[in-house]
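Chemist: What follows is a group of structures, each given as structure tokens.
Throughout, read-outs are computed from the coordinates displayed, never taken from laboratory work. The shown structure was predicted, so the numbers you read here are calculated from the model rather than taken from an experiment. Cβ atoms are built from the backbone, for glycine too; each structure is taken alone.
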Structure I
Amino acid sequence: MQDIAIDKLIAKTGSIFKLVVLASRRAQELSAEGARLVEIPIGTKVATIALQEIIEGKISYKIKEKK
């Protein structure tokens, strides 16, 4: 299992809440046959893949403006 530094993840997203939402949504996409954006061994859990994609800057988010 890879060690994923939480401080690097929070630095990429700005808060733990945003990190959890982003990672969970990406993990759901990967579970539904989403294409991986990072090279990672087969059999790796989708949550770990999502976190690795966030660390490498492959995944970002956009905050919707309220109307």
Structure II
Amino acid sequence: MQPQTIEITVNGEATFIPEGQNVETLLRRLGVQPDRVAVEIDRRIVGKRDWAATAITNGAELEIVEFVGGG
């Protein structure tokens, strides 16, 4: 049986992901370095300590901002 998918928006782009993802698993799936990002879901910042407990739901709008060092 195929897992159900949900539609979400990540940084303005619509995408489909398997149902049951949380922020932590989504970042891994996207290949994002978790120590260098901030995550916002539906205009609310999600603290790093809450990523594993924060489910991604159908229709969620995420902004993932990567920090870049420089001088």
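Chemist: Quick check: 28, 20, 13 is what I get for Cα extents along the principal axes in Å, for residues 3-42 alone, calculated from one of I, II. Which structure matches?
Modeler: I
Chemist: When distance in nm of label points 7 Å out along Cα→Cβ at positions 19 and 35 is calculated for each of the structures I, II, which structure yields the highest value?
Modeler: Between I, II, the highest calculated value is found for II.
Chemist: Given a value of -3000 for helix-only ellipticity at 222 nm (-39500 (n - 2.57) for each DSSP H run of 4 or more, over all residues; to 500), calculated from one of I, II, which structure does it belong to? Mind showing how you got there, number by number?
Modeler: Working: I: -15500; II: -3000.
Going through each structure in turn, the value belongs to II.
Chemist: Comparing relative contact order in percent (Cα under 8 Å, 6 or more apart) across I, II, which is largest?
Modeler: II
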